[in-house]
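Each structure below appears as structure tokens.
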Structure P
Amino acid sequence: MAERQVLEQAAARLLDPQARTIAAAVQWWDLPGLGGGPWPVAVLGQGDPVLLLHGFDSSHLEFRRLAPLLAPQAQLFIPDLYGFGFCPRPAGGNYSPDGVLDHLEALLDAVLARSGAEQVGLMGASMGGSAAVELARRRPDQISRLLLLAPAGLTGKPMPVPPVLNQLGARFLALPAIRRGLCRSAFAQPDRDVGPAELEIASVHLACPNWAPALAAFAGSGGFGGCGLPLPSQPLSVLWGANDRILRGAPRREAQALLGDCIEELSDCGHLPHIDQPQRVAEVWLG
């Protein structure tokens, strides 16, 4: 499995030691009813189970700074979302929000079975926030509470990218200069915090087979949009960076109006609270 080889090489060679640790914690699970596996899930810690969902065109490595703070008190299950990260990308896969959620439902069943718990906590970052909200509505009795980190896709509507343009867009996103710019835009202080280790983490999963076709198919589906209503019934908290340069303007104002008093805004924090302010995220979760 080429994806597994890419990840195993990353676990041995990544510049960031926390990234190497979380990559080395990945297990490969077969999920009943979901072909094309096995599927990567980083498993760390002990305690009540928590499922953590990364954002668009990212991977489980996104939680490298938060995981060591939570693991002493929680058992963390950190998958790569379907079609993203180091997941296998079989031909004909359903690379759309429905495909992401079908994978997450199968994964949730496996987490409950392996942990012996009746419920799990759920945390979602950026696009993973929309996936978390959708999953919590689908499985209300099995999700205990939610923490959203700069959630994307709660308002608006899906925006399908037309054929050909979606493929060109995927190729564009693979360009080193574009990835560098996107990585820098996610941080509150990019001149201080973005160096070779961060740029490596932002791009290492691009070596997985069929990265571009799966990303293009997801863009062609329209992605997550308008997922916020109705908000799930479980307890809900939201952390948002005051220096978020990715979700800004009207989308940010609409999401903040939807979420209201659930939001805590973090200073000196960009689009990735779990990267810029992992200690505060851990404090909020552990309460």
Structure Q
Amino acid sequence: MNVWLPEADEVLIARAPVTFATGAAARVKGMRWFRDTERSDIQGELAGWPEGPTYIARSTGDTVARNTVKGAAIAAGVAVMGLLSSQPGSVGPGRSDKGSDTSQDQPDEVEDFPVMWAAPGTLARTLPWQLDPARCSEKQYRTHAVITDRRLVIVGFPYVKGNEKHIDDTVLWETPRSAIETVELREFKIGNDAKITFSDGSWCRVSSVARERLTRYLIEPLHFIPLDSLTPSQRNTAESFAATQAPDAQPPLVKRNACGCFRIEVLAPSTISASFGHSGLNTVMDTNGTELKLTQYHPGDFLT
């Protein structure tokens, strides 16, 4: 493994897979666009980018036809599931609260689907082309976002199917955290997207199977508690948890949750995988330093 690591006095906080997002509404399904502030296509203006596909949003007629076929299929599926659920011992489909069928941003999610919105000379225009699934297939190459207490870094590496530990990082792009204005979660459809707006007004829409891990510490204040500020029992719990992880585990990151409990997170570079990034090794302790069982967690104690 050749894993990118921050400088000695810099704190590694999270690592997660990331790509530009993909349209999910019928009109823009499977598509994405790179736009300036006049909504013109700028992919041909992006320095160093190889040529990519040119998409045309589907017409209203095409969309209606696709939805009609989809609706019939869904109706048939619902009928089958209804029959199955009426049988003794049957189990219905799993339910997730993540994602929504209702768009909160019709112009940029239903009528159009920009994943880059950038005037000339702005930061979003410098993002690497390897983030685009249409230019760089995830079957051969993966891109990860790495979060530290100083910066957001995009790394890339060749993907070897079946070998999740084969990571040979190349730094593709980076920016200081101060250049990030806001990070907003986008729930439309499967709920894997996030919109990152930079301080110059440009933005990008990205997708990650580990979205919460990717965005958590770009949204939340860092506010990690120094180990020497913990009580002896709290510090012992935090350090003992870190000691049970991989040999290269970093010092534990401790943060107080809204309920008053303490979240303990540990990162170990050797546990990074090509498909999921860093899985996040974490536990929760109470104010007495007692590690809690999962059944004792408050809703805000859980991490995804």
Structure R
Amino acid sequence: MAARAYWTGQIRLALVSIPVEIYTATKSGAKIAFNQIHEPSGKRVRYEKTVEGLGPVDRDEIIKGYQLSKGNYVLLEDEEIEAVKIESKKTLELVQFVDACEIDPLYFEKPYYVVPADDLAEEAFIVLREALRQAQKVALGQLSVRGQEKLVAIKPCGKGMLLEILRYADEVKKGQSFFDDIPDDKPEAELLDLATTLIEKKSAPFDAGEFRDRYADALQKLIDKKAKSKSNQAIIEEDDEPSSGGKGNVVDLMAALKKSVGSEGKASAPKKKKAAAKQKTA
């Protein structure tokens, strides 16, 4: 089944318009979803749309309402909302170009792939892509989709381009209020050297495929185990992990770092040989 475009329209740079299609770049992982069950009967709990004093109502009778005051709403039909005219519903105008490093990672929300809509759009698409690449810039603009106008950034991505939805300034909390109570102390040089050494030993190129949702895996094992047992008795596994410390657990930071560096060095030795073998093969 062909992927469905998240947004179709045109990117406009001054007098140049490029028809494009935008597709989501992410997908849901193998998440485990639970239903709410009425324990005595073992049946699923359902939810009905109800109106106070009337009871259940038909979904076709439900429309959107904006509350002006308690019990007082402005009612809007879907057609009225859809008819709101805003240029960014069909046109993504590039209004500014910035260095990628200027955008704080806090503002990035979700990535999308951008491709030319047809053969006629390819030449202009490629020109824009390569101009951004050569200038080492990111393009900013706004597009309207699903009832919201999004702030977006566009940059080259292989033969295509990547659009990333950004959060607006009022959607990001300022970190300083959380960091105020952290003392502005400088660490001891030896402690800093040990921590840096540990970081260097554990450094490697990023590969998302190396990581899995271990909680989801463990939860699936529990589900499989309980399904096989055909019992409703709780299966509680003991937590074997040691305490990570508290007020009564004082850790010697220097000793812990030295031990960590030593054990990491032994553990990482085979990996280095393996990496070296790969380089030799390449």
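At a glance:
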| read-out | value |
| --- | --- |
| Computed -5500 for helix-only ellipticity at 222 nm (-39500 (n - 2.57) for each DSSP H run of 4 or more, over all residues; to 500) - originating structure among P, Q, R | Q |
| Cα extents along the principal axes in Å from the coordinates reads 67, 66, 47; which among P, Q, R | R |
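A short reminder: the numbers here are calculations on the coordinates, not readings from a lab. This one's a predicted model, so the numbers in the text were calculated from it and none came from an experiment.
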